[in-house]
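Colleague: Listed below are the structures to be examined.
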Structure 1
Amino acid sequence: MITLVNLSKQFDHRYVVKDINVKIKEGEIVGLLGPNGAGKTTTLRMIAGVLPPSGGKVEIDGNDIELNPALKKRIGFLPENNPLYDEMTVEEYLLFWADIKEVPKNDRQKAIDFVVDSCGIGDVFYRPIAELSKGYRQRVGLSQAILTKPDILIFDEPTEGLDPNQRQDIASLIRSLGKKRTVIISSHVLAELAKIAGRMIIIHKGAVVADETPENLRRLGSSSQIIEMEVKGARVLSTLKKVDGVIKVTEEKKNYFVIEADKKRDIREELYYLSIKNKWVLLTLVSRDRAIEDVFGKLTSS
């Protein structure tokens with residue numbers, strides 16, 4: 001579907017993106033991660049065809065989009081800053097974009113009805129954009145991106161600045177849109193992105209440093225496991241630190257301990273019998289994956 005071949009971009013003789021090679025299959029939802037300045041937005045703009053590469057190319061079904069500009073009509077793009085015109089109503093804004101995207105006049109009402117229903121903006125359709133909440137503004141931006149029913153959607157930080165409920169709404173909407181389309185989405189909220197995307201690509205200093213599923217990414221670069229233990233008793237902290245295989249123990253709050261241990265063996269059974277031996281009251285004993293943020297930090301710290 002989408003192939004990035006040695007994709008590179010220079011600004012003032014400095015590489016912001018250098019030699020990225022990635023293949024994205026039809027129907028995938030791909031998360032693009034990276035610290036500020038890593039090259040995420042530049043990469044998305046090149047994929048969307050709004051920024052020409054300095055080297056390499058972006059292909060859609062084997063065709064270079066720079067040599068075949070008509071391919072850009074297959075792409076819906078929502079930039080990070082979500083360009084909206086506050087003086088317009090939502091209706092006027094969508095008609096404006098229908099004109100820009102050359103939607104045939106006989107098809108415009110059908111196209112607008114589609115995005116109003118898909119993005120849930122019927123209640124604000126006749127209101128000025130200036131009056132809309134941040135969540136509805138993002139929905140209107142998304143509606144512009146899908147107006148022509150493109151089979152490729154590119155979203156740059158679509159949940160930035162939203163409250164938790166608005167983030168959840170937009171994430172749900174993107175998952176719904178992704179059922180029939182290829183989606184590339186960047187975000188700083190890594191745990192949220194892991195729930196949306198089936199594949200995570202991490203960029204650092206303009207290069208790909210990881211390309212994994214969220215599950216594999218949590219395990220990447222780590223030789224330890226995390227165990228959460230809620231237990232009441234005497235000398236718990238000092239005793240846990242002496243258990244074979246334990247690397248670190250932190251009492252995050254009273255009676256609640258987070259244990260980092262070598263993942264070569266599961267020590268939960270040993271911790272259970274240790275509780276019985278010491279007459280502790282064991283309330284919780286669970287193993288959890290390392291947070292994606294932990295792995296992200298390791299891969300982008302240098």
Structure 2
Amino acid sequence: MQKDSIFIKQQLTPYLFLLPAIVVLTLTVFWPALEAFYLSFTRYEYDLTQMPEWVGFANLRRLWADAVFWQTLRNTLLYLVGVVPILVIAPLGMAILVNQKLRGINWFRASFYTPVVISMVVAGIAWKFLYAENGLLNQLLKQLGLGSGVPWLTSPSWAIFSVMAVTVWKGLGYYMVIYLAGLQSIPTDLYEAAAIDGSDGVRKHWDITVPLMRPYLVLVAVISAISATKVFEEVYIMTQGGPRNSSKTVVYYLYEQAFQNLEMSYACTIGLVLFLVILGLSILNLKLSTKQL
């Protein structure tokens with residue numbers, strides 16, 4: 001009997017330690033997610049003091065016919081395609097550079113990482129001034145004789161790419177640190193053996209670094225892809241989705257519907273679609289990671 005009680009205590013003890021975290025997650029994540037899922041099938045807008053009215057798939061039908069939503073989805077996918085490849089490849093090159101044993105290399109690491117610790121609000125405002133009609137970038141172009149300037153944030157053709165540049169600038173240092181941790185775990189003996197076999201310079205990174213860094217490449221690809229689908233701060237600070245919705249993303253459209261138009265149920269429907277997109281990316285991460293291992 002005593003052995004049975006000891007066995008039960010051993011089985012229950014881990015769950016008792018997990019219980020506070022489970023309670024917090026339930027109250028702050030799981031329950032709100034279930035509420036949002038329920039609201040996506042109701043009408044709950046304008047007068048938020050009223051009880052939600054069940055409407056079934058009406059919000060999904062409205063979403064299917066919403067041209068602005070499809071435009072924001074295209075913008076988000078464009079953001080994904082434009083930002084992720086750069087954030088996967090460029091930080092690896094930066095990590096290789098700062099992994100060299102040179103005097104003062106820590107200063108270079110710190111300078112590359114500095115944009116990461118800068119608040120996105122501060123960074124967005126600073127870049128907005130740089131992108132202004134009479135800003136530093138246009139003044140530089142004029143000085144070089146490359147035209148009268150570029151409408152970085154006021155042209156539908158340029159706005160989303162200008163915001164992408166800020167996302168890339170802000171994220172390079174973060175992913176560089178992830179790659180740097182992976183590079184420092186590679187034994188130097190492998191590079192020495194490769195040099196004896198004639199694999200040196202850039203070739204050694206292609207033969208050794210890239211294959212051994214594949215798990216980190218997959219990790220960075222998925223993290224950056226999920227972050228790109230949830231981009232909001234840059235758009236809100238710099239363009240607010242304009243001009244003519246050219247830089248409006250799914251998350252910004254969700255915010256607009258929820259907190260400007262007070263259409264909470266429709267915003268929850270948009271959030272449901274966004275959740276499915278992110279879930280797909282997470283499943284892709286799991287499959288690719290399992291395949292690599």
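Colleague: With helix-only ellipticity at 222 nm (-39500 (n - 2.57) for each DSSP H run of 4 or more, over all residues; to 500) coming out at -22000, pick the structure among 1, 2 it was computed from.
Modeller: Values: 1: -9500; 2: -22000.
Matching structure: 2.
Colleague: Can you rank 1, 2 by mean count of other Cβ atoms within 10 Å over residues 181-188 and just name the one with the largest value? Let's see the in-between values first.
Modeller: Working: 1: 21.9; 2: 12.4.
If we compare mean count of other Cβ atoms within 10 Å over residues 181-188 over 1, 2, the biggest value is for 1.
Colleague: For the read-out relative contact order in percent (Cα under 8 Å, 6 or more apart), a value of 28 was computed from one structure; give its label from 1, 2. Don't skip to the answer; put the middle values down first.
Modeller: Working: 1: 20; 2: 28.
Only one of 1, 2 returns 28 for relative contact order in percent (Cα under 8 Å, 6 or more apart), namely 2.
Colleague: Could you tell me which structure in 1, 2 was used to calculate Rg/Rh (Cα atoms, Kirkwood Rh), for residues 13-156 alone as 1.00? Don't skip to the end; give the middle numbers.
Modeller: Numbers: 1: 1.00; 2: 1.13.
For Rg/Rh (Cα atoms, Kirkwood Rh), for residues 13-156 alone, the value 1.00 is produced by structure 1.
Colleague: Taking 13.8 as the value of Kirkwood radius over Cα pairs in Å, for residues 53-108 alone derived from one of the structures shown (1, 2), identify that structure.
Modeller: Numbers: 1: 13.8; 2: 15.3.
The structure behind it is 1.
Colleague: Still on this model: Out of 1, 2, which one gives 0.8 for distance in nm of label points 7 Å out along Cα→Cβ at positions 141 and 165 as computed from the coordinates? Display every interim value, and only then the final one.
Modeller: Working: 1: 2.1; 2: 0.8.
Here the read-out was taken from 2.
Colleague: For distance in nm of label points 7 Å out along Cα→Cβ at positions 77 and 245, find whichever of 1, 2 sits highest and give me its label. Display every interim value, and only then the final one.
Modeller: Values: 1: 5.1; 2: 1.6.
Checked 1, 2; max of distance in nm of label points 7 Å out along Cα→Cβ at positions 77 and 245 sits with 1.
Colleague: Something else about it: Can you say which of 1, 2 returns 45, 24, 15 when semi-axes √(5λ) of the Cα gyration tensor in Å is computed?
Modeller: Values: 1: 45, 24, 15; 2: 38, 35, 17.
Traced to structure 1.
Colleague: Follow-up question, since we're still on this one. To which of 1, 2 does the computed value 7.0 (distance in nm of label points 7 Å out along Cα→Cβ at positions 125 and 277) belong?
Modeller: Numbers: 1: 7.0; 2: 2.9.
Answer by label: 1.
Values quoted throughout were computed directly from the atomic coordinates according to the rules given, and no laboratory measurement underlies them. A quick note: this is a predicted structure, and the numbers were derived from the prediction, not measured. Cβ atoms are built from the backbone, for glycine too; each structure is taken alone.
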